[in-house]
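Just so it is clear, none of the values below were taken in a lab; they were calculated from the coordinates. A quick note: this is a predicted structure, and the numbers were derived from the prediction, not measured. Cβ atoms are built from the backbone, for glycine too; each structure is taken alone.
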Structure I
Amino acid sequence: AALLAARSALVLAAAAAGIAAPIDGVTTALRDPSVLIDDVTYARRIGLTGKLCIHPAQINDVHRACAPPEADVAWARAVLDADDGSGSAVALDGHMIDAPVLTRARRILALADRG
């Protein structure tokens, strides 16, 4: 919490510059995966996209915590399936699907494919 302002500023600066959001620093609790998962979950919530690991035992937990939820993956697939390729907005379940939504869907699927 002490670094929230600085971390948030980094996320905003990266977005403004059009570059990837930063990743979070290390969690030193090597013997308690719940602390690591809580840290990663918090970091993702404030806009960070990953987590530095200091031990190989942390890698799988970080990958799982950074993976998009299955509901998001299903949504992203539905969005891309609804796209007719015309470059025009289309509707899906009463919601407009346009270029930014397609970009978000592609990002979600790219994250899911990394796991």
Structure II
Amino acid sequence: MAAVDGRETSVLYKFKSKAGADVIMLAAHGDQALQALGRGPAPQGIFQASDLSALISQGEAAIADEQRALDRAAEEAQAEDRKPPPKPEVTLRQRLWPLLELMRAAQAANTDVVWGV
């Protein structure tokens, strides 16, 4: 366990649902995923089945926002005749995809997704 902002956190997030295989992320990546889904970093939590549709849409919107920002930065660099900024090694789309797939499976099975429990 490591302390972050005065709270104990594990090194990993393990998202679980009866609907599919566990999704495991390093703490920083799990924090990023939760923030993209409109949640704050938390050592444990739940995405209730009734909220999954909205959460999935929010995750997809965050992915689209990141892509637009990357495209805009590349266009601006080209317009200013400079080298475009490097793309992230792993995009939010790649990072969030496994969790969104688990959430879709959980939605179809009408079950929750939990972590840290």
Please compute distance in nm of label points 7 Å out along Cα→Cβ at positions 32 and 104 for structures I, II and give me the label with the greatest value. I
In terms of volume of the Cα convex hull per residue in Å³, which of structures I, II is highest? I
When you work out FRET efficiency 1/(1 + (r/R0)^6) of positions 64 and 88 (r between Cβ atoms, R0 = 41 Å, to 0.05) for each of the structures I, II, which one comes out largest? II
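A value of 39 was derived for relative contact order in percent (Cα under 8 Å, 6 or more apart); which structure in I, II was it taken from?
On the way: I: 19; II: 39.
Checking each candidate, the match is II.
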